[in-house]
Structure I
């Protein structure tokens, strides 16, 4: 849609609210790569080192909350890959990028693909969207159920509670190519363990300027709780501190003798 002038006060932010990733899927890669937030080749190379260090025989990989498939597109140089995501819009982008790759529309809380993989990843703090503490353990169990004997689970936590900044107003994220320009402003707030990110997007194309808002709710979970959930799922866990500023990565390995 073409945005109405906000200065007239006729419409509120709520009028521009959209389902999570419903609108931003189409500009997600431009925004995150073009603004320098993400370096997928470097991230994939680091993931490969972690995986091969923990599971030298690894050949198959499942990325849960795979989004637009950028990590998979890099990781497929080393592994036979599959992906799963809850967002149809994100999977539409991923399918165009990864023809022939199995991509599953699935909720990680109830994930059941009926097979196991040498490596399972849940990256870029996607586990943070599990906002009910009672569901964290069961969700990690579902992820771990897809890890084969000797396999590895890589889980990226959300911001550590002690590092959260309430009412944070960051600099705008800006990216463009020859067809599109994107500007995003983000505002954060907190209610107990739940953080809320209100993301305002302006997208300029040849057809005009679109404005929409997406709100993301993620749980502040201590690293120790992620560790406990991974250990409870039968994996031996360790922490990679600050894989991103203020965020920790959990690496869990299943005993080769376990089924």
Structure II
């Protein structure tokens, strides 16, 4: 979407540092999906994996089939091109033209150590990959843009959400709580929701500096807390001892 200016990046600067971008148009993905039979063994396997991924008990069969086909096509593309991760145009086109949100599929890839970033956020993907490589555990992409009341050292981290399931205290798969208001529940199944576990965390944001031709980063250590928060999506409240100095 046009308003997401923070996901802009320089492909040339990334290439200069050995990071290659392999693009694919969403229409190509839709085309591959349309040619994939419902009874394909890979599709059946993905359907079961999706159903086993969270304790959700009610699944719309049409939504599950679409998620499974998307997972097969994206996995084929990742393997054929030997990709380390991907950034996906997760809305609004896939909702309007295919009738799902891809959050659950992206969550499963990230959980399987193929990081998947939202909103074609390539810089965010690079950060996810670095964190994953440093820890050998899944990484996630979150918005850092909400205060937690008046506490100067706490902030809300949130997404709507595609977090790996290992991040959560408990989780479920639902319709997308935001998109459903505009596109209907029947077109927005596939979001992952839950509260993030209480644990230490490292946060990293990468950006490309077009003026100086450099890759820059902000790295922050903190911890997710167990304070109450009434919201939806994938969320947690993180505490950083010197947060105000970093802003």
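What follows draws every value from the coordinates through simple rules; no lab data is involved. What you see is a predicted model, and the numbers here were worked out from it, not measured in a lab. Cβ atoms are built from the backbone, for glycine too; each structure is taken alone.
Structural remarks
- With helix-only ellipticity at 222 nm (-39500 (n - 2.57) for each DSSP H run of 4 or more, over all residues; to 500) derived as -10000, matching label from I, II: II
- When mean count of other Cβ atoms within 10 Å over residues 23-30 is computed for each of I, II, the largest belongs to: I
- At a computed 3.3 (distance in nm of label points 7 Å out along Cα→Cβ at positions 31 and 175), which of I, II: II
- Ranking I, II by mean projected area of the Cα convex hull in nm², for residues 55-102 alone, the structure that comes out highest: II
- Given 2.5 for distance in nm of label points 7 Å out along Cα→Cβ at positions 63 and 223, calculated: source structure among I, II: I
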